[in-house]
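The structures considered in this document are given below.
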Structure P
Amino acid sequence: MAQCHENKSSVPMAHNHKTILLMGLPNVGKSAIFSRYTNMHVTVSNYPGTTVEYVNGFMSIDEIRYVLKDAPGVYNIKQGIDAAEQVAIDMLNEKPDAVLFVLDALNLESSLFLLMQVLEYKIPTVVALNRNDLSQSRGITIDERIIANRLNVDVVPTVALEGKSLDALKTTLKNRLDNPSADFLLQEGDEARWEDVERIVKRAVKRPVDPYDPNEKYAFLIRPFPGLLIAILMLGLAFGLVIGLGMGLRQFILLPLLREGLFPFIEQSVTAFITNESLKNVLIGDYGFLIKGIEWPFALVLPYVISFYAMLSILEDTGYLPRLAVLLDGVFKKIGLPGSSIIPLLLGYGCGIPAIMATRSLPSKKARLSLAVMISLAVPCVSQTGAFIALLSERSLLALVFVFAFSIVTLIITGFVMDKMNKEKAPFTLYELPQLLMPKPRILGKKIAMRIKYYIKDGATPMIIAIFFTAFLYEFGVLQVIGEGLSPVVSGWLRLPEEASTPLLLGVIRRELAVLPLFDMTLTTLQFITAAIVALLYVPCIAMIATLAKEFNGRVAVGVFVFTTVTAIGIGGLIARIGEWFLILFA
């Protein structure tokens with residue numbers, strides 16, 4: 001599953017190192033091998049001329065450094081019918097020094113056929129027969145020697161998630177690099193190769209008379225009943241845990257630590273050493289950089305970042321998300337989207353940038369565009385979600401439920417409208433269901449730590465910079481002048497105080513900044529709800545607009561910017577008036 005990050009790193013990719021290309025089907029364990037060999041010291045880049053990402057890292061074998069490139073997972077490289085397949089072909093054409101190919105023990109036929117296509121390039125190749133633990137749990141044994149002898153290629157059985165046999169794989173790879181050979185035994189033509197695959201599998205694979213398939217035990221998860229009920233309960237439980245864990249971490253640990261310990265020390269230090277009132281206000285005033293620049297990103301938002309990514313990582317690593325995609329396929333088809341759209345949508349609740357990038361996996365441009373607009377309009381990122389929860393939960397739990405229910409209703413309506421605007425028929429979608437597994441605590445911890453690091457780099461840092469400039473603008477009256485200019489919209493239409501123009505301006509920079517300044521304003525519950533709805537629907541942050549321009553084009557990015565702004569202000573004003581009408585009616 002795609003993550004919340006920018007594709008930058010300090011890892012230099014030197015040209016004098018030998019290159020190893022890591023290849024295989026999607027979801028076969030390549031990433032586990034890559035992270036083990038590189039210790040996650042990586043750089044993520046777009047392949048030149050494309051939006052397809054690949055990952056680079058350094059690995060060491062006997063104190064010699066090699067560049068390891070993780071190619072996108074593909075099922076076929078014969079025709080290059082999509083961008084990922086073409087990138088895989090281009091990377092092979094660059095002639096790396098070796099290929100490390102990962103075979104899937106649970107999907108051996110397709111893996112072997114793809115391996116044969118890779119061997120055509122006559123590049124020294126070593127094969128990892130991965131996920132052996134899962135095949136053995138079903139009573140299936142695979143004799144890797146038969147595969148090795150038939151194709152004249154080195155094959156090492158591995159369990160990448162647990163690190164089993166990865167040292168032996170590395171030794172075999174080093175031997176192949178020192179003694180390059182590409183004398184593979186291949187049949188000519190696809191039909192002959194598929195027949196060869198069948199013969200290899202028949203000889204190498206031993207299955208029990210009554211094979212046990214653990215997926216059958218959990219087939220009820222993809223049936224409408226009780227699958228939909230379980231999905232609602234699972235997502236509700238996950239959302240509840242995100243709120244509960246985040247709120248507990250915020251209320252009982254971070255806020256007391258900052259407000260009772262760090263902030264008094266900062267205020268005393270600034271007061272003691274700085275006499276200029278304007279500078280003092282910039283540092284510790286209403287928008288004080290040294291106070292709000294710490295409290296907002298780390299005490300109000302970070303707790304929910306941690307709890308959200310903990311829940312998302314558990315759903316990912318258990319294998320439940322693909323089942324959720326299958327379960328929701330029929331529902332999503334009603335708005336022209338495949339069930340796999342649920343994965344970018346859930347990613348959007350983490351960060352909209354990787355969510356929009358994740359739409360690349362969808363089978364049509366129509367589906368990609370529809371989902372990108374839905375995410376931009378009505379899916380709050382984890383920082384904004386944390387801000388909503390922190391803002392509304394203590395004032396009115398019903399208000400919080402209303403805002404998130406409004407988000408879901410808006411998503412559905414937007415999907416219907418986008419589907420009606422584009423009559424392109426949704427293509428047939430094929431799903432592969434991985435085995436349900438218990439998450440590995442060490443891997444969970446590493447994933448959560450990595451996502452927190454990306455939040456600090458790509459979320460907290462820009463937020464702190466924005467708060468710094470806001471403090472100056474506020475102290476020298478610029479925000480007040482802008483507020484007066486926006487008064488007809490903010491005060492007249494949205495029924496909010498003039499100072500609420502500040503979050504509208506800041507929301508363009510970071511989505512959560514459309515919410516966080518509301519903490520220090522004296523607003524009624526109706527005004528809080530109005531402001532929250534405006535912030536929810538408001539223009540995505542600059543980084544998301546840039547991502548839309550990159551993934552689609554500038555016209556789409558400008559269109560989303562205008563559409564979300566007009567929709568947010570228009571609906572916000574309507575909610576303010578409807579709310580006033582209800583208050584008068586039931587007063």
Structure Q
Amino acid sequence: MEINRNTIIKDLIESHPETLAVFKKYNLVIAGGVRGPNEPIAFFAKAHEVNYDILVQELNEAIAKGGGETVEIPTLEEDKIYEKFVKTAIILTLTVGVTFGAVILSYIAVKLNFNSIYYALIQAHGHAQIFGWVGLCIMGFALYIIPRVKNTELRHRNLANICYGFIITGLFLRIVLQPTPFRSIRFLVLISAILEIISICLFAFIILRTIFASKEKPGIFDKFFMAGISWFLISTFINFGMIVYLYKHVTYEIPKVVFSPFVHLYLFGFVFMFIFAINIRTVFAFLDIKPVREKAVNLTFWVLNISVPIYFITHLFAHRSIIALRLSQGIAFPIAFALITFIYGLRIFERSTKELQDVVMDRSYAKTIRTAYLWLIVTMVILLIIPFLGYDSDMQRRFHGSLNHAVTVGFITMMIIGYASKMIPTFKGIDMYSLKLSNLTFILINTGCFLRVFSQILVGINGKPLFYAIMGTSGWFEVAALGIFGYNLWKTMNTTQEVKSPVAVKLTEVTKDTKVFDIVDQYPETLQIFLDFGFSQMANPVMRKTMGRVASVEMATKMHNVDIEKFLHTLNDKISSKK
């Protein structure tokens with residue numbers, strides 16, 4: 001097989017399993033199902049910052065040697081650790097998340113009144129979105145991605161299932177019970193916050209242990225991961241404090257003066273730090289642009305992490321102190337500066353380097369990632385306008401709602417969709433289930449977000465029923481978008497790709513090109529011959545079904561220095577005796 005820039009890694013591994021050792025050296029095939037990633041070699045060389053020419057030279061040398069006894073052939077096993085988190089996130093957003101949000105928005109539009117909805121329901125919906133949809137997606141992807149960008153194994157993997165169980169139980173109790181007026185079971189709301197604390201502490205422990213176990217040189221993105229974990233923990237304990245308040249005061253609504261800045265602390269702290277970390281590590285390859293400007297990215301890190309706690313504290317006391325109010329208004333400017341600096345540092349809108357111009361691959365995710373940053377710019381503009389509106393006026397509240405939607409749906413959800421559409425097919429070693437559905441998702445999510453953000457602003461400025469009506473319909477575009485996305489992603493995650501044997505008929509004679517799996521599958525009695533000739537791995541059924549499907553007799557004998565003619569003769573004698 002001739003290797004070129006468009007050679008698909010999994011196809012090369014299937015034809016020449018001895019190349020796995022080379023890929024393992026460069027950490028290229030710890031994702032991608034049982035055969036490796038469904039991506040061109042040139043793309044992966046850039047993504048993993050490996051010299052393409054040197055990589056190809058080593059691959060050709062491995063093929064020429066044909067393996068040998070000293071070459072370790074690693075077994076590829078599909079890692080599905082992220083799936084339960086992502087699938088649960090999809091279920092939550094399509095029920096109590098975006099779907100319930102669309103119902104609430106339609107009701108507000110009919111009543112022409114934002115205060116017509118029981119606020120505890122809105123908070124339960126908000127918790128489902130930020131901790132359920134956004135939080136679970138980030139947790140699932142982090143458990144899969146961080147070990148790979150740090151070139152190490154996920155530590156304490158067994159704790160991930162406990163972490164998942166606690167967070168799901170906590171989310172369910174919180175979402176159902178916060179707005180429920182059954183005082184006899186109100187203590188379960190307190191239990192929900194405790195379960196969420198335990199879960200997120202376990203998640204932080206797993207991720208930090210994994211990062212610290214890595215022998216890789218720390219990258220610029222590492223401190224973003226560390227800060228993100230810190231803000232996740234801080235947010236969780238603040239959430240616990242809010243739930244204690246609900247329980248102690250026998251009430252159902254967290255005061256808006258606390259809940260609103262808490263949401264922003266969670267988003268601008270935890271969520272932005274994780275998204276920015278992954279962007280720093282991957283966007284230059286995904287979009288075929290230059291690496292990040294490190295000074296600009298570092299400046300963003302410090303300005304944002306200093307501004308976020310100031311934003312939270314000053315907004316808590318803005319209604320009590322004129323100094324806190326002015327600080328809460330002024331802090332919008334350094335936050336906006338930090339975000340625009342990051343966009344500049346990331347080079348997200350710069351021209352392609354053309355390094356991968358000749359590489360054929362699906363890049364439909366690129367428009368989603370870039371559009372997410374357009375929505376981040378919209379977020380910054382609204383953020384800078386809000387301080388000039390009357391404090392706690394109806395207009396300011398409408399602009400504030402538009403800000404929240406632009407950041408949660410426009411930026412964060414668009415980023416989740418873009419990265420999931422790129423990375424989950426890579427995790428699986430396949431293509432996305434439907435490119436048409438991906439494009440439809442893109443159109444619908446942007447339509448819904450545009451209608452919601454700008455109609456809510458117009459409601460604040462004018463308040464005409466027409467603007468309420470437009471706003472009321474916007475949520476259903478987003479429901480359709482996330483429903484289609486969820487279906488498309490779920491089908492992709494559920495796809496099982498088997499390595500198909502080229503043998504279509506019953507074997508009558510074994511040749512040097514016959515696959516090892518087909519021989520033992522059709523003639524189980526030949527297994528003993530393989531063992532007698534020193535193929536001890538064949539005793540392992542997993543190895544027979546994975547490596548055996550891609551390794552021919554010629555490959556196997558080269559790897560074990562076995563006389564191929566003698567081996568073929570013995571196998572064919574055994575088969576002949578069974579005819």
Structure R
Amino acid sequence: MFKLFKNLEKKDYLIILFVSILVVFSVFLDLRIPEYMSEITKLVQTENSTMKEILTSGFYMLVCAISSLICTVVVGYLTSLLSARFSRSIRRKIFAKVEDFGIAEIKKFQTSSLITRTTNDVTQIEMLLAMGLQMLIKAPVMAIWALTKIIGKSGELSLITAVGVIIIVITNLIIISIVTPRFTRIQKLTDKVNGVTRENITGIQVIHAFNAEKFQEDRFDNVNDEITNIHLKVTRTFALMEPMMNFVMHFQHLAIYVVGAFLIINSSMTDKITMFSNMVVFSSYGIQVIISFLLLTFIFMVAPRAKVSANRINEVLDEDISIKNGTFNGKTKEKGTIEFKDVSFKYPDADEYILKDISFKVKKGETIAFIGSTGSGKSTLINLVPRLYDVSDGEVFVDGVNVKEYDIKALNNKIGYIPQTAVMFTGTVAENVSYGDKDGEKPTLEKVKKAIDIAQAKDFVLKMDNKYDAHVARGGTNISGGQKQRLSIARAIARDPEIYIFDDSFSALDYQTDLTLRQELKKYTKNATSMIVAQRIGTIMNADKIVVLDKGECVGIGTHKELLKKCEIYKEIALSQLSEEELENA
């Protein structure tokens with residue numbers, strides 16, 4: 001937990017110092033009140049004392065109470081400010097760290113867990129800072145200071161206070177040892193609840209279509225009931241703490257008066273007033289000691305869960321990024337060339353290779369396509385170029401430079417990436433197409449309009465309300481799959497990259513739109529290199545090179561006509577989609 005607090009800024013430490021001073025001053029004022037009570041008690045019992053002396057002590061007592069109140073308000077404001085700023089800073093750091101994550105790190109933590117760590121876990125730390133900082137300083141200072149006030153005044157009354165403190169400490173230690181392991185389980189189950197809820201919302205259409213509402217409800221109930229039961233166990237355990245504190249406090253109060261009464265009865269007349277005054281002081285300071293431990297009890301309730309949350313946050317912040325950023329600025333003599341040299345790849349912690357000994361080279365302006373059965377490694381292969389993954393063996397070169405040497409931003413500036421699943425962000429059509437930047441510049445509106453036209457999206461965009469400023473819902477839920485794919489392609493076109501990567505990006509388009517789009521794209525991107533993953537033979541048959549993959553191995557490479565003659569797997573795929581006559585005339 002303390003490792004996380006190293007993220008505090010210098011001005012935050014100044015606030016903590018000022019808060020500490022105010023808290024100590026507040027404790028001093030609180031502990032002065034019993035002393036004035038003792039003085040008033042003595043004045044009332046002493047002959048010849050005047051009302052003015054009693055009122056003066058009472059006035060000082062009132063000033064202490066009001067001053068303590070003011071200090072407490074200021075401390076509350078400052079700790080709230082500090083905790084809010086700190087949580088904002090931590091959320092920003094987590095978000096920035098996750099942005100640097102590769103797919104491997106995302107899969108390791110899971111999306112639902114990262115959301116929990118950015119929200120719920122940070123909230124636990126914020127609560128500890130906002131409410132715990134004041135108590136963490138005030139409780140031990142008050143307890144120790146109060147004990148120094150009463151130690152030595154009366155052995156019997158001191159013993160009563162000591163017994164009360166020992167009982168409270170033992171109770172707290174037992175309860176904390178029981179609940180701490182359960183807090184770890186609670187946070188993991190919170191991840192699970194988020195995961196099931198997110199999956200349910202994302203797949204709501206499929207759930208409705210298959211009448212699977214009851215199945216999903218049962219899944220959610222299982223996780224929800226489990227986290228509820230653990231919460232109840234923790235709450236019931238903590239429920240023992242407050243009654244025990246109250247019992248000790250009231251028993252100590254009673255014991256002090258009972259024992260004090262016997263001591264007064266058995267003392268001489270001259271010592272009775274002193275003994276009575278000591279009893280009042282012990283009663284007041286004894287309560288202060290118990291209150292101190294009551295404050296610590298709250299820390300004991302919040303701190304274990306905050307510690308678990310801090311560890312989970314540190315796991316994200318300390319995660320080693322698998323995709324190391326290079327330093328090369330991307331300025332090369334070659335343009336648009338891609339080369340794979342003996343490339344093999346397997347996922348982290350996997351035993352088998354997904355890709356094995358893949359080698360090919362693409363020149364500027366050429367189009368290379370990849371085809372094969374499901375799971376043959378097509379998407380994985382092209383994802384090695386923008387470094388969504390890094391190769392396990394071999395090398396990938398872009399413009400003659402190993403992709404591992406590139407600064408990630410410089411590499412991305414060379415690439416226009418269209419993923420398998422079209423991703424739309426909340427905003428307008430124009431904002432989605434001009435998304436991101438290249439060399440610090442965003443595409444102009446004219447370039448956006450041209451990209452939309454080339455991507456065959458102009459017709460439906462102009463029919464939308466507000467046209468290019470039409471609203472796009474989160475995930476593009478208010479447009480069709482084909483429309484999302486065309487806007488996703490337009491986004492890549494608007495960047496004017498050297499290399500286009502199409503990861504099965506034409507699958508949702510009808511044949512006519514597919515053909516027209518590729519024809520227009522070919523004209524516009526004649527000086528750019530294109531990598532296309534597709535299932536349709538018609539989409540790739542005009543490519544300069546076609547790579548046929550089977551179980552991660554390259555079983556054929558060449559043009560459409562060459563592969564029909566020498567690659568049996570390609571021929572089987574082609575004949576499953578087109579007749580021999582169509583293939584011959586292609």
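Using distance in nm of label points 7 Å out along Cα→Cβ at positions 444 and 508 for the comparison, can you identify which of P, Q, R gives the largest number? Walk me through the numbers on the way to the answer.
Details: P: 4.3; Q: 5.4; R: 3.0.
Answer by largest value of distance in nm of label points 7 Å out along Cα→Cβ at positions 444 and 508: Q.
For Cα Rg over 2.2 N^0.38 Å, for residues 244-307 alone, find whichever of P, Q, R sits highest and give me its label.
Numbers: P: 1.24; Q: 1.66; R: 1.52.
Comparing P, Q, R by Cα Rg over 2.2 N^0.38 Å, for residues 244-307 alone, the maximum is at Q.
Read-outs throughout are calculated quantities, based only on the coordinates presented, and are distinct from any laboratory measurement. All of these numbers come straight from a predicted model, not from anything done at the bench. Cβ atoms are built from the backbone, for glycine too; each structure is taken alone.
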